[in-house]
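Enquirer: Structures given as structure tokens follow.
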Structure 1
Amino acid sequence: MSWIRGCIAVVFALVLTSVGSVAAQQTLILTNGDRVTGQLDKIDGTIWVVKYLDGEIKVPAARIQTFSTSVPLGVRLSNGTIGVLDTSRMEVRVENGSAVAVAPADIAAVGPANNPAALRVIRIGLYSPIRKFWWVVAGLGVSDLTGNSRARTTAGNIEFERRTKKDRLNLQAAMHRESSQSPGGAFAQTVGKYFAAARTDITLSGALFAFGETRNERDRFQDLRLRSIYDGGLGLQIVSNKNTDLRFSGGGGYQKEKYYTALSTHSAIIVAGGIWKQRVGPMRFAWQVDWNPHADMISNYHLRSDASLTATTFKGLGLRVAMLDEYNSMPVLGLKKHDRLLAAVLSYAVGK
């Protein structure tokens, strides 16, 4: 029986060793001689947060005399220096190989020792760091039909989006052209759509944000030389996390339309709509709906639905499928109220 007890003891010791390697323990020695043992979770300003059992203990850095750890720690000092902490000497081994003596109050952040560079402070500007806050995707599709029938198609789009916890900036443009040739005739354009837009959302408080937006459209076959919209207002952020962005907004603005065969018009408009963006693995779904009635005649409105699905397959390369639905309740005489465009293009997402 003694050998069974010995085997159980060895197994138990191995289990404890493996658990200890996964969940490293830190011990803080306070200035009054007390000890705090647990897992150092983070440093929040001048407060050290230690996880203990199912709770956490918050200790001011000024009360810590020294501490020890069962595994090395990556650290960032208050002066921005990063390195690996040697608690036996309270020294930080920095990138150039030299050692810097530190006190607990000098440490501003902790993390894994195998990647201390992840603790480096990020300087955030409008256009930097581009790989962290900006998402860029471009698409291009072409076709050329020859033989008994002749037709050419060109479609393209580009979108820049910057998103942080407090604001968003979105810039996008798209075009779609088609031409066909009858037997013995010349090429004639049958589709000519162009679109460009810019929008910014700025958080005011909690889920409330203010927005400003401009959109410019041209469509020869809607008799539209140029439609320009400038609007702004307030919105509510319903969901905002790594994978889901859902928000609704409303306000007012100004619209000006220039036609090929009719007089130009301009009017005040009401603005209402919503935006839903969803990431699922390598796929990114986006859908924006805008309802823009004239302020002096609600029955005169444009309803625009722009949805797309972008699937990244290999190092940023993928496929983008988009569907644009436009409804004009009072179109120019002789035109239909409803237009729908479905397009698929090869896409490339920068840095993905």
Structure 2
Amino acid sequence: MPVFVLAGEEDFLLARRVAELKDELVDPNWAAFNYVRLANPDLQTVTDNLASLPFGSGNKMILIDRCELFTKKKSAKDESDSDSKSSKHQLDDFNNALQTVSPNTYVVFACPHNFDKNLKTSKTISAQATIEEFVRHKYYPGSRKGNIESWCRQEAKLNGATIDDEAIYYLVDSTEAELRAIAMEISKAATYLLPEKHITLDIVRKLSAYHSHVFTLADAWAAGNRKEALASLDELLSRQNGIPIIAFLHTTISRWLSTKAIADKLITEAPIGTGVTRREIPLPELARKVAYEINSRDWLVETDLKRIKGLNLDWLVEKRVRLCELENLVKTGQMSDKHALVSFISG
């Protein structure tokens, strides 16, 4: 079937699939004539182009990029228009045009949002096209990564390498499962290692300068080392705005809150042995128990427990609330992102 709908919020994989189809379908010698890109056209424009034929030998590919015809991004006005007679006529024309697409003309709809099967346009296209969905993986800080782990291993394999579990967890947590950034770091590591082929946590940490600064910021802040934390903040802000840094701090403090709360509860409930004046659980055992409760990895929890050993749970709650207040000020334009972050780190 020469019609494809690629839809979903995982834009990196979607864009990669578009590139694969172009490489597979279009002869590069004829690409100037046989590759057409239309940016979010209306339904009538799409219909008018479906009758196109390839020039010369080979296939033609029509990319309908940033398409919103099959997603919930349609406005209320668009929805009301879809019930009108003119829109019904357009849908009929669209349906007829889909059925007569040339076998050598491939139409690819690239939709940057999830496919909504309830829309009339979606019902029309579903009977005529191959639907491929690229739903973004849900990310939970510190959790086991499931499908993303497999994807990272496959990405390493595409680069002629293998990768440690710890390196995967580091990349996923530090990027909040942003596949484009992960792919770039894996490719960088695989190239750096040549002729070796195994990517370790140490290699990833060495090469991922940005992520190293993010973690240095968090570690220095937790340790009360404001000078080092502010130096890391300056380095990060020289590369980007502060919103992603605020998001990272939210994620990190949230994970630390969960870890600290459960660890404190387990220690409080631990029995006191003969001659012991206070309850204690060996760190590896405590990490294992906390990891089970929050569905995380033992090594990650143990690392976090070391970081937050001297932090009070109430203090962490207070800082999380303060970070929310500062984020609101930034997003409402009452404070710059740099001012907010400096205030948070210094406070």
Structure 3
Amino acid sequence: MKVHRLLVLGTVCVLGVALSGSALSLCDYVSPTTSIARMPLSLNYTYVYDAVEDQVVVNTGRARLDYSKIYDSPDFGYSVDARGQLSLTGLEITDGLVRTSGTLRYYLLEERPLFAFGGLSMRADSVPLDPEMDATLGMGYGRFTAVTPLAKAMRIDRLLFDRGVTPERLPDDMVMDMAREIGRIDEYPTVAELVEELVTTIEEEAEVNVDPRSVLFIEDIIVETGDNRYCGWAVQAGLSYPFLDPEDEPQDLRLSASASMALPPTPDSQFLFEATLSGPMNIVEHHTLNLAATYELVGDPLDFNAEFLLTRRQRPELDPQVSGSATFGVRFPVRRAAVGMELALTKPAAVERLSVEFSISATLRLM
């Protein structure tokens, strides 16, 4: 199955899960100010020396660093996305990928998320790196909001029900009130005071007794970091000007458009999608299309992540060049061990077949 078909299939599956969710949606929560940042780093290296053959048979590695930042307020917002990946054979860099983009938004209306924006993007996907860079100005519509407080409130509701503290799930309006209180965490002198307020509200309104161990679990959920959830969408279009172009094309104004979406199907998962299209005025015959989708699930007993990337380059009187990749990863504990598996499918633009890489890792605690 080709990578772009995997991308469409994965998007449909995740949206299907989202549409089948509960009455209270995570996207019902609206935060006045959103600030979310994440920066995962992954490294792997394999070295195998065969004494019989007296040679190194495997000597490869890969390093990848991602960074994303979203800030949004009633008046303005900005977003930064960066990705860098290097593949090594021996100590030589054999492949590389760098993508960075930044956008500054200024909202023009109070009641509608209409905004003017300016952006700068850079991309290089070959070794030696031959970057292309452009600046964009235009208009857009949409907004993103952090929904982590509601995700934590839903997890607290599920925790109390699973532990038998509450005979049934809490009402939606009560869960939403808990989320608003969690969103005001900076107004409390200590986390313990916030937990005490939540526990008192639960005991009085649900007429239950929250045991001390459940109180500790509630505090653990509130102070957890790293599993941020956010929701929203935005579309924007404008004119861009290329500062650097590896194809040495004329530096004329170009059309640029993008669409992005963030959707948390459950409190433990996050789906992200982004599409960008750019090209000169004859954009149908000459364009570059980038699609990216990621899905993360943090749960018990396993963590799962999937990522799809697709790039289509169309040039006049030439066949389109399509490249892409799909990566699937699973990590789960097995008693004293933790097992991880990753499957990566890659399709370079020059070939029709897929490159396949499968890896398994395991750690065992002996004492």
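Bear in mind these aren't lab numbers, they're just calculated from the coordinates by the rules spelled out. All values reported here derive from a predicted model rather than from experimental measurement. Cβ atoms are built from the backbone, for glycine too; each structure is taken alone.
Enquirer: Identify the structure, out of 1, 2, 3, from whose coordinates distance in nm of label points 7 Å out along Cα→Cβ at positions 57 and 297 was calculated to give 3.6.
Expert: Values: 1: 7.5; 2: 5.1; 3: 3.6.
Computing distance in nm of label points 7 Å out along Cα→Cβ at positions 57 and 297 on every structure in 1, 2, 3 gives 3.6 only for 3.
Enquirer: Also, I was wondering about something else. If Cα extents along the principal axes in Å, for residues 25-200 alone comes out at 60, 43, 23 when worked out from the coordinates, which of 1, 2, 3 was used?
Expert: On the way: 1: 97, 32, 30; 2: 60, 43, 23; 3: 70, 49, 29.
Source structure for this number: 2.
Enquirer: Looking at structures 1, 2, 3, which one was FRET efficiency 1/(1 + (r/R0)^6) of positions 113 and 289 (r between Cβ atoms, R0 = 35 Å, to 0.05) calculated from, given that it came out as 0.10?
Expert: Values: 1: 0.10; 2: 0.30; 3: 0.90.
Attributed to the structure labelled 1.
Enquirer: Further, regarding this structure: Tell me which of 1, 2, 3 gives -18000 when you compute helix-only ellipticity at 222 nm (-39500 (n - 2.57) for each DSSP H run of 4 or more, over all residues; to 500).
Expert: Details: 1: -2000; 2: -18000; 3: -6500.
Only one of 1, 2, 3 returns -18000 for helix-only ellipticity at 222 nm (-39500 (n - 2.57) for each DSSP H run of 4 or more, over all residues; to 500), namely 2.
Enquirer: For P(r) over Cα pairs in 20 Å bins from 0, in percent, the calculated result is 24, 52, 23, 2, so let me know which of 1, 2, 3 that is.
Expert: Traced to structure 3.
Enquirer: One of 1, 2, 3 was used to compute relative contact order in percent (Cα under 8 Å, 6 or more apart), and the result was 15. Which label is that?
Expert: Working: 1: 8; 2: 15; 3: 12.
Answer for the origin of the read-out: 2.
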